[in-house]
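Novice: Heads up, there are several structures right after this.
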Structure I
């Protein structure tokens with residue numbers, strides 16, 4: 001397994017070992033001791049799975065005041081995955097990093113607490129897996145506008161399919177300081 005730092009401190013790109021042969025392939029998507037030995041020592045308390053069609057954009061989501069770290073991967077299809085730093089005291093506040101994740105490349109991203117997260121489906125469909133460090137709390141669920149011009153995210157889909165919640169999400173400048181992370 002190879003774990004790499006990205007342009008945003010704490011956001012990690014993980015490339016698990018994939019064993020391929022004429023039958024297909026096999027990989028471990030989580031092994032607590034191996035990941036801990038590689039520096040990713042988190043307790044995950046909830047797993048989520050979503051299925052979406054081409055052009056669906058989910059995000060940018062975060063939870064406040066009970067943040068979640070997320071280990072994300074694609075089990076089928078492909079997505080463009082984004083993490084945005086929402087730590088108000090961070091020198092990287094408001095900056096984003098984007099990654100191509102697919103069932104074929106087997107990559108995972110660890111999005112730490114204090115970040116918004118989202119993805120857009122670039123393949124026909126995507127089956128997307130999230131391992132979360134804290135349970136989902138509906139009253140703490142927050143969103144950030146996917147196309148906020150101050151973020152300048154270069155999404156690969158021009159007119160994504162959005163939920164009503166995501167379409168109406170506030171801009172970063174309109175999010176109350178108390179909802180951001182210190």
Structure II
């Protein structure tokens with residue numbers, strides 16, 4: 001005789017029949033898939049090409065950052081520029097929280113996964129709070145192509161602690177700032 005289990009929850013649909021993610025994202029967030037070309041010598045993937053027409057803002061600045069396993073970088077928000085991420089190596093979640101009063105997705109909290117196994121560009125519009133969490137087992141290597149160069153004298157960066165009660169998300173016992 002088997003015991004009848006209760007209080008279980010059925011998973012909702014998360015992808016289409018073609019494998020596309022079903023997810024609501026903050027207004028203005030978009031992706032550009034990046035194929036990785038592999039041959040007997042190694043890998044190659046393009047990170048940015050103005051001919052893609054993915055983003056009409058020019059490439060003005062680029063930098064690389066890393067994150068150790070389990071670390072969170074954020075919460076951060078920019079008022080004047082957008083970030084444009086391209087993951088090189090590793091596996092991370094980008095948590096997005098839209099607090100732009102004029103946005104059709106005001107109040108929306110979303111999680112986007114970036115991985116070296118499915119590379120893509122993602123843009124994070126100005127005014128969206130975001131935090132990056134390395135959920136993998138190795139160091140994340142991330143490129144950013146923000147729409148404006150970093151202003152060392154007057155940074156366009158606003159921060160909240162990762163455990164703030166102003167954003168309805170918890171990183172559990174993860175470390176970072």
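Please treat every number below as a calculation from the coordinates, not as lab data. Owing to the predicted nature of the structure, the values given are computational and were not obtained by experimental measurement. Cβ atoms are built from the backbone, for glycine too; each structure is taken alone.
Novice: As an exercise: semi-axes √(5λ) of the Cα gyration tensor in Å, calculated from one structure in I, II, equals 26, 20, 14. Which structure is it?
Specialist: Considering all the candidates, the number was obtained from I.
Novice: Here mean count of other Cβ atoms within 10 Å over residues 27-34 was calculated and came to 12.4; which of the structures I, II was it taken from?
Specialist: It was calculated from structure I.
Novice: Which one of I, II has mean count of other Cβ atoms within 10 Å over residues 91-98, as calculated from the coordinates, equal to 20.6?
Specialist: For mean count of other Cβ atoms within 10 Å over residues 91-98, the value 20.6 is produced by structure II.
Novice: Identify which of structures I, II gives the largest calculated value of mean count of other Cβ atoms within 10 Å over residues 19-26.
Specialist: II
Novice: Consider the structures I, II: one of them gives 4.1 for distance in nm of label points 7 Å out along Cα→Cβ at positions 59 and 163 as calculated from the coordinates. Say which.
Specialist: II
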